[in-house]
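The structures come next, written out as structure tokens.
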Structure 1
């Protein structure tokens, strides 16, 4: 589903290269974890997948279902089924969470040639998804992410994923700032999205998230490259020994 070939990318403003020849393949039905020390390029990779304009691809390609996405803008990528859950979700004052969900769902449906959801159908879908995440519907009346706790922000993003049903989900350190109860709720929400026709990329520093979202593959990112790949046991090794051993292999 996702194939990254010899990707090189830099910060558009100052030309600093962050991604340096990255190769990665994630198949449909797979949950792939990307781990690595600070500054290795993990979040940059997620932003590039989503089409954030702050970064410039200078070499290589990103294929989604066999087609290059480099010329697609963020809205086109979202309509095609690519979803990014941010490490620090943006606050949008003045826009109720429910209104945001309605606009996002109907924009996606329009892009796919489907009819907009009528209000009763919309409410039914939202209520079902919110209940599964332990979210109070009153929370959806509040401006998106404004005044939300860290756990509430992450629940709101998982809610968006459940409603939009993307084919490629990219979670950028979604465990950041979560207590153990919120972590379990978010992980359960992600696990319900596992599907033979969906791929999930989980970017994280720590093994603790992977105790609840068990990956099929683990990839270590360092200096903008995947330097080692393995199964879930690789994450356990990193938890025990840190990144020093893996990084040392490159020396």
Structure 2
């Protein structure tokens, strides 16, 4: 049982690609964790936006609003600050940054995204966590391409994981946290608050597609197609050893 891997006092690090991913994945759990650190790989602001600095500040404010509802202090919300949609081009930098943070924090368990081709930043974050991890990795759900080609949320590709059905209080808390992310309201309508799902992270070959056929983000201009993702992952795997050994 996954519940045997952690309790409310465990040193937990949650590594998410964007502000709101941690709430989508495990917002129902956050208020019950006493010793949790949130790490966002990106600032959530694509640089093609003329107002990206203002947008990044807005997204940071939304994260801090949601975290405060779960009694997570601002100093426990670390933003690495990579540009949204560009994390795949910083795989070595991100992996090494996380490695340094993990050595400092000494987590007992690390939560992050699965590698599913939903968003290139999600896949980049999963890659970096697997390279840098100093503790067991548990995945929360994100999103990926469904059988019809559209978005599928609330489940994993492959092994299904364990379902945590949220209580009325947990549902209410998670919804209040999601409501903090007003810039993301259109996207968040795809996600529900009745349950959360977790699994032990499998071993991945990040240079191979996560599933047959096109990945979800091939349908969008999100900074990186899958051919480019593979190129960046191979390049990072060739270069990453030196920095992780320091």
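Each reported figure results from applying straightforward, stated rules to the coordinates on display, with no laboratory input. As the structure is a prediction and not an experimental result, all values here were calculated from the model. Cβ atoms are built from the backbone, for glycine too; each structure is taken alone.
Observations
- Structure with the greatest value (metric distance in nm of label points 7 Å out along Cα→Cβ at positions 34 and 82, set 1, 2): 2
- Structure responsible for 15.9, with mean count of other Cβ atoms within 10 Å over residues 146-153 calculated and labels 1, 2 on offer: 1
- For the structures shown (1, 2), distance in nm of label points 7 Å out along Cα→Cβ at positions 90 and 194 is largest in 2.
- Read-out distance in nm of label points 7 Å out along Cα→Cβ at positions 170 and 218, computed value 2.3, structure in 1, 2: 1
- Once volume of the Cα convex hull per residue in Å³ is computed for every structure in 1, 2, the highest value turns out to be that of 1.
- For mean count of other Cβ atoms within 10 Å over residues 58-65 computed as 19.5, the structure of 1, 2 it came from: 2
- Relative contact order in percent (Cα under 8 Å, 6 or more apart) - highest-scoring structure of 1, 2: 1
- Winner on mean count of other Cβ atoms within 10 Å over residues 106-113 once structures 1, 2 are ranked, highest first: 2
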